[in-house]
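Here, each number is a calculation from the coordinates, and none is a lab measurement. Computed from a predicted structure; not experimentally measured. Cβ atoms are built from the backbone, for glycine too; each structure is taken alone.
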Structure P
């Protein structure tokens with residue numbers, strides 16, 4: 001879609017799409033027929049900044065075990081940096097951690113370490129919500145992009161990781 005055309009729906013704007021998907025994942029909105037409606041939880045967090053922050057930090061990462069591993073390892077990597085990092089530094093680090101921890105993927109009946117391409121795509125998917133909430137900042141041109149967490153991003157990452165490490169478990173197993 002050309003950049004000079006107005007946005008007509010959420011499919012024309014990745015940020016809107018990511019925010020809607022995240023709000024549905026946490027249970028703040030739901031689709032009813034052709035419209036999107038706030039749930040009671042959505043109405044609650046709309047008027048409670050502390051509740052909205054808790055929802056953000058507790059649900060900053062979603063997905064299956066692999067997706068959570070990639071996102072959580074990426075957050076830890078970002079938190080350890082004092083300067084903005086190269087766009088591809090986090091996926092390389094995450095892949096090395098995955099290999100060291102024994103993660104395997106099976107493709108066409110053959111198991112092996114996850115390819116960097118798969119790690120990169122999974123990490124990009126995790127970052128969409130962070131970018132939508134302005135928890136990351138990107139600088140540089142396309143060939144030399146640098147990424148870092150904003151101050152709010154650092155606080156959200158720490159809040160999420162603390163919740164995962166010490167918070168209540170959402171499932172009984």
Structure Q
């Protein structure tokens with residue numbers, strides 16, 4: 001049995017890692033320099049968010065179509081279940097964060113594009129309550145994602161230090 005994930009999953013995994021890093025940095029810079037109206041950054045941030053959402057869908061398809069390697073025998077069932085829970089939470093957040101960003105844009109009266117290709121407005125323009133709700137949801141979901149990602153990274157480091165080569169499965 002293959003000890004590695006399928007190449008498609010490995011490529012999407014690392015591509016999404018890079019894209020999430022770009023999105024997070026752009027988001028932090030946009031908030032910091034909001035008064036300067038960094039519209040180009042907003043467009044890149046939103047377009048990359050849509051791309052990430054599409055990659056999550058491709059990743060689901062790839063996981064469904066390919067065989068997932070078994071977890072290493074030296075990892076306890078409890079640790080495996082914790083890791084699965086963290087990964088499932090990451091998947092959920094990889095869907096919710098881009099959707100909340102899309103909603104945030106639409107509710108505030110802004111359109112979303114995919115690198116210049118206009119996308120439909122999925123959410124109606126909202127009143128102040130909806131604007132505040134979507135802003136808060138996107139903000140807190142993003143930082144929740146960051147926290148769960150750091151938990152995922154800590155688990156990988158822990159297993160690596162213990163000599164359990166889980167990282168090799170995704171590289």
Parent structure of the calculated result 22, given that relative contact order in percent (Cα under 8 Å, 6 or more apart) is the read-out and P, Q the choices: P
Which entry (P, Q) yields the derived value -17000 for helix-only ellipticity at 222 nm (-39500 (n - 2.57) for each DSSP H run of 4 or more, over all residues; to 500): P
For distance in nm of label points 7 Å out along Cα→Cβ at positions 84 and 148 computed as 1.6, the structure of P, Q it came from: Q
Comparison of P, Q by distance in nm of label points 7 Å out along Cα→Cβ at positions 28 and 140 - largest value held by: P
Among P, Q, which structure scores highest (criterion: distance in nm of label points 7 Å out along Cα→Cβ at positions 44 and 68): Q
Of the structures P, Q, the one that 113 was derived from, the read-out being volume of the Cα convex hull per residue in Å³, for residues 52-131 alone: Q
Comparison of P, Q - label where FRET efficiency 1/(1 + (r/R0)^6) of positions 20 and 108 (r between Cβ atoms, R0 = 35 Å, to 0.05) is highest: Q
Entry that produces 0.75 once FRET efficiency 1/(1 + (r/R0)^6) of positions 92 and 124 (r between Cβ atoms, R0 = 30 Å, to 0.05) is calculated, selected from P, Q: Q
